[in-house]
1. For which of I, II does distance in nm of label points 7 Å out along Cα→Cβ at positions 62 and 206, calculated from the coordinates, equal 4.7?
2. Supply the structure label, taken from I, II, corresponding to relative contact order in percent (Cα under 8 Å, 6 or more apart) with the calculated value 12.
3. For structures I, II, which has the highest computed value of mean count of other Cβ atoms within 10 Å over residues 22-29?
4. Who wins on FRET efficiency 1/(1 + (r/R0)^6) of positions 238 and 286 (r between Cβ atoms, R0 = 41 Å, to 0.05) among I, II, i.e. which is largest?
5. Looking at structures I, II, which one was FRET efficiency 1/(1 + (r/R0)^6) of positions 222 and 318 (r between Cβ atoms, R0 = 41 Å, to 0.05) calculated from, given that it came out as 0.95?
6. Taking -9500 as the value of helix-only ellipticity at 222 nm (-39500 (n - 2.57) for each DSSP H run of 4 or more, over all residues; to 500) derived from one of the structures shown (I, II), identify that structure.
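Rule-based calculations on the coordinates, nothing more; no lab input. Model, not experiment: these values are computed from the prediction. Cβ atoms are built from the backbone, for glycine too; each structure is taken alone.
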Structure I
Amino acid sequence: MSSAPPAAAVTPIAFVQAIVFAYEKRDMNPANALTQAQIAPSALLNASARITAWQMERISGAAMQELDDEALGWFSRRLPWGSYGMLARACLSAPSLGVALKRWCRHHGLITDDITLKLSTTGNTALLTIAEHRDLGRLREFCLVSVLRNILGLACWLIDSRIPLQGAQFPFAAPPHQSAYGVLFSGTTAFDAAPAGLRFDTRYLALPLRRDEKALQQMLQRALRLTVLPYRRDRLLVQRVRQALASHPAQTHNADALAALLHVSPRTLHRQLKEEGASLQTLKDEVRRQRALDLLLRTSRPIKQVAEAAGFQNEKSFMRAFKGWTGQSPAELRQGKPPLA
């Protein structure tokens, strides 16, 4: 048996207890699955215990095969091994993530009618929700969390990009292990909020899929990793940074404030921008320059107000930056001298 790699233990033991309950419903023994995941039976008695992502992957995989149920007892009928792989294959030829997710939601209804998945959009927000059609009982939390984590992991894999969430919501009270939700789902998590669902930027729906049949075959060998390992790359980060800088100039003076607005750490922000061939300073200059030009040419606001609206702390720093961008002062621009290209 391979040893577990060192990692932070953040997954609540409640999810392991749910898997053990699935065994009990089938009058089967979970001992082998617990052994493969290196989880001591005594840990099941400690409500505050946590396991690592590696352990969760191991016990889930073992249980799915032993129970021959990829749903781990959530639904009124089993989902035989390979069910979710079939759904993933059905999505693979979609021209965009939005089409792929709609296919997943529609086809998921063919393998179980206990829940219904739905993708909808409102303005700039995409909403992926779960409607429950029967009492999921003791497995309710584990089911709703897992279904959303599964589809989010697949979506990220399909476009090879992290999809930062604007928020997640669940129709049950906050559990004792609610702190784990901050790791499971980015953004904020709301409880006692129906239906269960995830919110994210609609622009991700337009991204093309970047996977083929060969990649799918490789992924299916370790498909459970998609539910526990976050993606690093964010293919829309540059656009999201530009939007945040343009929409919230007063709240994005520095990297810390911008990172908080985007729900990432400052270190992650800088690293991912570098991976995309961009820098925060360059993006700030682009957005501020365009904002300043628009205000100077289309309004009669005083220079000081233009500086503030463009996100500068004071008029002096704005005038220095503006001359560096255009080779002239704001006043010269308004006098009709065209800016440098």
Structure II
Amino acid sequence: MISEQAAREVLDQIKDSGSDTSVIELGWVDKIRVNQSRIVLRLNLPSFASSQRDRLAKEIRDSLKNLQGVEEVQIEVGNPSSEAEIGQAGHGQVAPLQSIPGVRKVIAVSSGKGGVGKSTVAVNIACALAQQGLKVGLLDADIYGPNIPIMLGVSDRTPEVINSGSDQQIIPIETCGIGMVSMGLLIEEHQPVIWRGPMLNGIIRQFLYQVAWGDKDVLIVDLPPGTGDAQLSLAQAVPMAGVIIVTTPQKVSLQDARRGLAMFRQMNVRVIGVVENMSVFIPPDRPDFSYELFGSGGGEQLSKENSVPLLAQIPMELNTKEIDTESLPIVNSFSASLSAKVFNKLAEDILGIVDDNC
């Protein structure tokens, strides 16, 4: 006679292609019922895994039919509740977070709105950490606006892909002492990314778990602006050391940053602190003068309201010399500038805070 336990043991061998975790452990299969020669079950997939529905259903059906005495497998497709979509597995248990092999710490860089220099902050933090002797990875998770390849001067390069299918591995592009992966390396220069949430979630999980990150002390993740699918996918997938919130002194930026900070706290992700970008403008001909072009005090206000550190106030400076080669982050190309010094101190402080609390 067919037993439910035998069915569960078979289903435990069927894996999510992103995390390599079984559908049983993830809670994506429940309500398993055995009725003589028929097995009935429910398949509950969160939005980020909906692209796997057909594959999983086929594997479930084919695997269960290999059990002696099974003649029919009936799969019901469940509709996860809003609670499940935010951070629960299909049967109400919290979905387990899956670490990235070889990666010790994951730090996200986020902002409430676009145009505040979030990607610039992420790139310079990553390069500054690499200059301090750490093994650093950089994941450009800003799928709709992948600008990091341009910032690192590698937009003309294509990452190598080894193996195929669920064993596929992307080899990061090595530059400035870091390993980097971005959607910008996988599409044409002017090609738009027109994706709904499930596809976006799928590629982020692929960048987390199907990239050959190797041995890394830190993985910096540059998130898209806002409080959407990318942020949810990352928080649900991988344990994070924390998130850095980037804002400018402007009131509009500050208001959006509040929402982003509140979202991460609601999802139990530690907020490392606030970075205020574009704090002041320093003219190249008068380095002793500074001008508050976008107001003042926004970063400090946000940090005090939420009892988190104001990690840095980064000035705007005009480059005073030309670079004949590719464009490079300011910590690499203008290491003597005030901005570069602030970024290096910021990287040290972030690492100190994370090390003290991990």
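1. Checking each candidate, the match is I.
2. Derived from the structure labelled I.
3. The maximum falls on structure II.
4. With respect to FRET efficiency 1/(1 + (r/R0)^6) of positions 238 and 286 (r between Cβ atoms, R0 = 41 Å, to 0.05), the highest-scoring structure among I, II is I.
5. Derived from II, not from the others.
6. That value comes from structure II.
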